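These notes open a run of structures that come right after.
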Structure P
Amino acid sequence: MNQVVFFENIELRYDVTPVLKNITLSIEQGEHCVILGANGSGKSSLIKLINCELYPSIIGGECRHEILGHERWVVTELRKHLGVVTNDLHTRFAFDCGYLSGFETVLSGFYGTIGLFDHLQNSKDQMSAAESAMERLGIVHLRDKRVDQMSTGELRKCIVARALVHPIRAILLDEPTVGLDIKAQLDFIEMMRSLARSGTTVILVTHHIEEVFEEIQKAVLIKEGMIVVEGKKEEVLNSDNLSYTFNTPLEIEMRYGRYSIHSKM
């Protein structure tokens, strides 16, 4: 299984309204990828197809939907191989689990739960794996800190560590720096780079080109439910493609290995 994602001619509808049309996409193991698009472009629906919250509306014929080589997954089993970090998940922990410690937040990744329950028995191996995930991200100092005392960036890192308690092959990050201040954004981007360099395939979904870090190799632009262009990052991320994707004249600049964007209006 060398492909994390393999989609061919995917269509997704909510009731009778198509939200994704003719989606063909492949992401290889080790091929770090960014998916860029405006709000309402279909990014959230594409995320749900990748993490198997949703399946294509039409199956059969030339349509293929495979994640890590399988057409269907039990979601709890998929989480052992594909980590998922979304703003919805962050919000649920922030509002519902303020009483948890950082370590308990990470440990909950073994059960796919929002919080921990008294009947759950944690093994020594699970405890050790949670400790290792926190060490990997450099957040051991958050072990005993309560969620309701954490900054947005601290909690976000705990949620990433939560995904890393399993030996995942890939991690899907949805708008990961939303709500972070400048320093926390830079810290988080460095953490993403570290994950990429360690062999975990990173799939970054965003509308901020500034988040695209050096190790990303592939770029996918989505607009109105369709992939408009995909390919090597250096070929895809240019002023013409971004202007079309975001419906506004834009100028893209690359400095020190990172992108910045400016309006041409």
Structure Q
Amino acid sequence: MTTVGLLYPGHSAEDDYPRIAVLLDSDVRLPLFHTDIGEDAHREDALIEMGSAARLAAGVEELRLAGAESVMWACTSGSFIRGWDGAHEQIRALAQAAGLPASSTSFGFVHAARALGVERVAVAATYPDDVTACFGEFLEASGLEVTSTRASGIVTAAEVGTWEREQVLELAKAGDDPRAQALLLPDTALHTVAHLAELEAVLGKPVLTANQVTVWEGLRLADRRAWADGLGRLFVRPDWDRPEWKPDGERDPAGNEARE
């Protein structure tokens, strides 16, 4: 059993996580604690306060009692808004409070892109222009090249949570860039899990979305690999990891011991 604890702000698209759990192995658990969102606004001061150490620490004990092996701050804007260094400080404080490995959705995007060998990304965001620009700067600080960004001007997570398939597809198509190797859809308030396969089929490239990379990052911290159909290329089992491709104990290209 692998358990990834999720700190999720408010109530918007948290039902993406049970969907992911169903698609993953039956021994992956994703207990979720709703943090106090404060003011629901995609605005710098509100986002900084939403991700304050006190708000995040409030859910740590409950997730620890649930058996969490890693803890994720399941929020993109509430982490990258602090900048590259500030987001690291936020996660260090969370890890200390939890006594567990910790990360955030923003770092999940960076590590997922690297895992796929992606260097150039496009961003299609629900946020206003200034917040979207902050995400682009965060990605650039990580070493990724951001070929383009598209903002939607949505101020609240509550409104983002009402978006349906057609709006998600429209955002993705409008925000894609032929120069980009992958498209990133930030905002854990956006329902995307049910549309991942279609998004990648339409765009012909990997699509990384907030709730998807949050779970992937939490599993990475727990040293657990998990593969699943329907969760995009990020969760597709690589050929070198298929049991029929190597004997027990052979090392994969990253130098890790093979685990079935």
Structure R
Amino acid sequence: MNTNKVKELVHYLDQFPQCSIAVSGGIDSMLLAYIAHQHSTTKVKMVHAYSPAVPVSALERVKAHTKQYGWDMLVIDAKEFDDKNYINNPVNRCYYCKSNLYIRIGEHTQGAIFSGTNMDDLGDVRPGLAAAVEQNVQHPYVEVGINKQQIYAIAKFYNLSQLHSLPGQPCLASRVETGIKIKSDDMLFIDHMEEKVRELLPSFKKIRCRISHQGIFIELDQLPEASISEKLSEQLRHFCAEQNRIFSGLKVYQKGSAFLNGITHG
């Protein structure tokens, strides 16, 4: 692990008398919060926006770390579900999500607003970055040139076991195919489906429940052996039927498969 990168990150954070960090519950923002609180002189407030699109496990993780490290934490409603542009789920849905998030954070805090965006994120099509520019949100990892691999290495260096083994967890709305409206009950269904699969396949890193125009798909790192796939499919088919939904099968994970027109994250 390159400790110089951590020093550069802390030096960057120290330039700000006070700041707030948008903490989603994923490794990027959680590690940034840890570094800022433990090693920087900046006065930092963590802000977690909880909504139906946030997995319950993410909120629990944020609360656990807040208690463990004594973070100054604020949980807010970003009100993206009040925004018809977000609900309609266009290809730039993330723009409206992040706009609402950063506006609400600005209303509740003072000083700079930081995100967990890293160097690798710049290679994707991410409409939320445009919202960050408009709201003058800073990206400390980008400022000092830290990528996702280095973030995992830093988390491991500090023995943050809950983080350095944590797979990527985009918001639940990222599972819904473009053009299908975002609904609270769909978010709850997605979260429950993924938790069910995770219980049966605990070693799998990529688990996505996709709501598509063709039905409900589960995407995995790789397809399990036939007997396990059959058992899993039967359980998911039954659960979907109870919810008046159609289970359409298992697939190999494809980044951004719920999106049309070249949007590549999720």
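Observations on the model:
- Structures P, Q, R were shown, and helix-only ellipticity at 222 nm (-39500 (n - 2.57) for each DSSP H run of 4 or more, over all residues; to 500) at -8500 was computed from P.
- Structure responsible for 15.9, with mean count of other Cβ atoms within 10 Å over residues 154-161 calculated and labels P, Q, R on offer: R
Every number in this text was worked out from the coordinates using simple rules, so none of it is lab data. For clarity, every value in this text was computed on a predicted model and none was experimentally measured. Cβ atoms are built from the backbone, for glycine too; each structure is taken alone.
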